[in-house]
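The structures considered in this document are given below.
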Structure I
Amino acid sequence: MVDTLKKIVGEDSVLSDGKEKSRFDHIWKTDIPTNALAVVFPKDTDELSSIMKVCFENNQKILVQGGLTNLVGSTKTFKDEIIVSLDRMNKIEEIDEKSRTIMLQSGVIVEDAINAVNEKDLLLPLNFGAKGSAQIGGVVSTNAGGLRVLKYGMTRGLVLGLEAVLSNGEIISSMKKVIKDNSGYDLKQIFIGSEGTLGIITKVILKLEEKPESRCSALVALKNYDNVVNLLKFIEKGLSGTLTGFELMWNNTYKTMRDSSENYSPLLPSIHPFYVFIESLGSDLNSDFDKLSELISKAAEKNLIEDAILAQNEREQKIIWDMREDVSVLAKKSKFDQHFDISLPIPIIDNEVQVATKKLKKLSFVEHVFTFGHVADGNIHFIIGKNDNSTKNTEKVNQIIYSNLKENGGSVSAEHGIGLDKKKYLYTSRSAEEIKLMKTLKEILDPKNILNPGRVIPD
């Protein structure tokens with residue numbers, strides 16, 4: 001099997017016979033070596049198609065890997081799988097300034113795409129902490145979110161065209177640049193968010209925006225959650241469509257992150273219950289700055305905020321947003337940690353956070369509970385530090401976080417996907433009928449169950 005793959009891609013594009021262990025399952029866990037038959041690095045769609053044809057004929061399980069930033073166990077390897085890495089499929093094929101689109105292979109690093117587009121005075125709205133490692137294919141496959149979903153939506157809304165390879169090697173391609181295409185089923189949507197279980201995304205066309213002329217940022221402190229909700233409405237109305245970021249941190253999360261580096265000492269003192277990070281992208285720096293400053297002042301007059309700082313330059317903006325994105329600090333506070341990515345209706349978020357936090361703190365093995373997130377789109381993250389990582393205790397934490405999601409109309413995953421870790425809890429977000437249909441789609445498109453097997457769909 002491995003020898004056949006070497007003939008397709010070349011000797012130097014396959015790691016096997018122990019060499020595969022030079023790789024790892026996750027970018028944060030480089031001490032855990034890959035456990036697989038081999039790692040294969042196709043350079044283009046045709047090579048990947050040939051690989052899949054061979055694997056399909058031989059009932060060989062395939063695990064697809066990109067930037068290894070996944071947080072739900074999707075990249076965990078098993079000894080009976082062959083890993084397909086998209087690292088070498090990393091070409092930006094076209095930036096069309098007139099159509100405002102970018103065509104790129106799945107292995108392109110998100111930040112590289114952002115920078116390339118920026119040079120053309122355009123904007124790729126994707127923005128999240130892992131952008132320096134995450135690959136485009138993984139972002140599309142998980143329908144990633146991030147810091148600018150409030151204005152630009154999830155990744156799904158950016159995808160105009162898509163190419164994918166099915167489990168049998170067949171290539172499905174709809175590489176169009178048009179925004180409107182109502183000609184029958186929109187088949188690309190099947191692959192977006194499917195986490196590589198229905199096909200391997202190899203190439204996409206993404207919609208771009210005009211590069212904003214201004215960026216303004218503020219950090220504000222608030223005394224209660226009602227004020228957070230009211231401030232969101234007030235700022236969003238006042239900025240008339242230019243609000244792109246409204247990020248919330250609870251006090252202990254903010255304090256921990258602020259205290260982690262001297263770089264963050266100029267920021268607001270950690271004495272308030274809530275902190276909100278605000279970003280607006282506009283067309284005129286002076287007027288946009290004045291508008292945000294005026295809104296912050298009015299919010300203070302209305303007693304919506306307790307304190308605030310408005311970034312005066314790019315350096316100060318960088319400090320503000322570096323702290324927001326530096327969440328690895330939280331994970332390092334304990335020997336073990338669990339990450340959660342849930343969504344809830346905005347009005348009830350703080351109450352549910354308080355309920356969960358009280359329950360978690362009663363568990364003797366829980367050392368820290370950190371909460372933060374994209375409150376404007378109802379997405380809250382938990383990072384829970386533990387001194388014990390047993391399956392039994394992991395399950396106790398899961399039950400606390402997920403227990404009220406169904407009755408509150410929430411989701412077990414807002415933007416990170418399902419993978420291996422969350423699939424048993426998919427019933428909290430999807431009906432039995434929905435899951436049955438997911439299984440049907442999987443059986444049709446991957447009848448031998450060789451593509452990312454065991455992921456997403458509950459057993």
Structure II
Amino acid sequence: MGNNKNNDDVNQQVNRMQAATNNGDRNRWRKMGGKNRNFAALIALIIVCGIWTVAAHAVAKPFLFPYFEDVVKEVVYSLSDMYVLRNLGITMRRVLTGAFYAFIIGLPLGMFMGYSPKILRALSPFMNSLRQVPIMAWVPLAIVWFGIGDGPTIFLIAFSGVFTIILNTISGVQDISKDFYNAARSMGANTLSIIKDIVLPGSLPGVMTGVRLAIGLGWMTKDIIIHENGKDGIAILGYHGVVSEQEKKENYASNPYFMSISEFEKQMKYLADNNYQCLSMKDVEAYYHGKKEVSKKAVCLTFDDGYKNFNTIVKPIIKKYNLQATNFVIGYKTKTNNLLYLQTNDLKNDQYVEYYSHSYDMHHIGHLPYKKKIETMTTNEIKKDFEKNKGLVSTDYFAFPYGVSCQNAQDYLKSSSVKLAFSYNQNRHMTRNDKQYLLPRYLMFSNMPFPLFKWWIE
């Protein structure tokens with residue numbers, strides 16, 4: 001008997017050792033698998049970045065396909081810019097606040113609708129009707145109810161997310177096995193106890209899915225109302241060249257920066273026919289500093305680079321519709337006798353057009369368009385570039401080359417006589433809350449859908 005008992009003990013110990021060994025092997029394999037997956041993901045990321053870099057340089061059109069290194073620079077710059085971080089924090093607060101309201105409304109509704117078929121049948125028609133209404137239809141009402149500010153934004157974020165939380169919570173509750181309910185009732189549990197101990201924990205995966213979806217929808221929805229709120233400012237449109245239909249077809253078919261005459265005139269005619277207030281740079285400056293009010297239909301027309309067709313094609317159209325336009329001129333181009341660019345004698349301000357600085361020579365290094373020269377220049381070098389433009393074109397107002405700024409440029413502008421500086425950092429209206437030397441513009445391009453043009457300016 002004693003020997004049998006000892007043998008049993010030994011066998012049990014062996015079994016436990018084997019089980020531990022097997023568990024250890026499984027854990028090691030699991031860890032190795034995780035490491036392999038992480039390594040494979042890293043390799044895949046490197047390959048994607050490499051393909052992106054090669055393809056972007058092959059296309060060599062940043063407007064259509066941005067360079068990977070430029071994207072990385074912008075991300076790093078944005079994450080180190082307190083202005084960006086502050087606004088990111090504001091956006092996060094709005095999204096999370098809206099998601100929180102969606103949660104506290106959607107969770108109990110989803111719980112009761114999932115738990116009670118009667119409540120589900122009673123509320124489903126009403127909820128499904130509200131779900132079908134497009135989010136844009138609620139924008140005017142949201143502004144009327146909550147005014148301009150955070151209120152409409154938070155409301156729309158909450159409204160867009162509440163239905164995902166309700167539906168996923170219902171699904172989570174209905175997925176709970178009926179056996180749990182029966183077992184709880186057999187042991188005398190009341191409805192409150194069942195909800196607290198069974199429904200809440202059992203539906204948690206569905207609830208969390210709904211919350212994640214609600215936050216994602218919140219990020220998309222906030223852009224709608226932000227765009228609408230931003231329309232209290234000025235739509236500053238950034239053009240480049242305008243050419244004839246034939247020239248567009250023959251020489252600029254693949255160049256998104258050059259519009260045809262018919263496309264450009266259609267936009268200008270729309271502005272004139274709908275009584276848009278067309279502003280000069282001085283008007284924009286006065287508005288920015290609170291010295292001038294503008295109508296809700298206010299636009300500012302700007303052109304970059306100083307192409308000859310600004311005077312030969314754009315100006316006659318501007319005069320025809322009694323509008324105003326500003327051209328930001330590259331200084332050294334005015335001295336090259338290049339037939340494509342305006343020369344010094346062409347730069348004469350009048351009631352229809354005016355000319356300001358697009359830098360003397362801060363665009364690119366040599367023949368490498370993807371190298372933004374302004375990003376490589378010291379503050380003193382940027383200062384010297386501005387000084388070269390004296391006598392050629394006014395530097396009262398400035399447009400960044402490629403719409404790209406940098407810290408050295410910002411440092412110089414703050415100590416300079418430049419009154420406003422424009423970028424392409426965001427496609428939205430300029431407001432008085434924007435940085436004085438980083439004002440946003442809409443980058444206009446050829447073959448853009450006309451409804452998009454109208455949506456931008458309206």
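Only the coordinates and a few stated rules stand behind these numbers; no lab work does. These figures come from a predicted structure and were not determined experimentally. Cβ atoms are built from the backbone, for glycine too; each structure is taken alone.
Below is a table of values for the structure above.
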item: Computed 4.0 for mean projected area of the Cα convex hull in nm², for residues 356-419 alone - originating structure among I, II; result: II
item: Entry that produces -18500 once helix-only ellipticity at 222 nm (-39500 (n - 2.57) for each DSSP H run of 4 or more, over all residues; to 500) is calculated, selected from I, II; result: II
item: When distance in nm of label points 7 Å out along Cα→Cβ at positions 100 and 428 is computed for each of I, II, the largest belongs to; result: I
item: Top of I, II by Cα Rg over 2.2 N^0.38 Å, largest first; result: II
item: Origin of the value 35, 29, 19, where Cα extents along the principal axes in Å, for residues 244-323 alone was derived from one of I, II; result: I
item: Entry that produces 6.5 once distance in nm of label points 7 Å out along Cα→Cβ at positions 132 and 348 is calculated, selected from I, II; result: II
item: Structure (I, II) behind the derived value 12 of relative contact order in percent (Cα under 8 Å, 6 or more apart); result: II
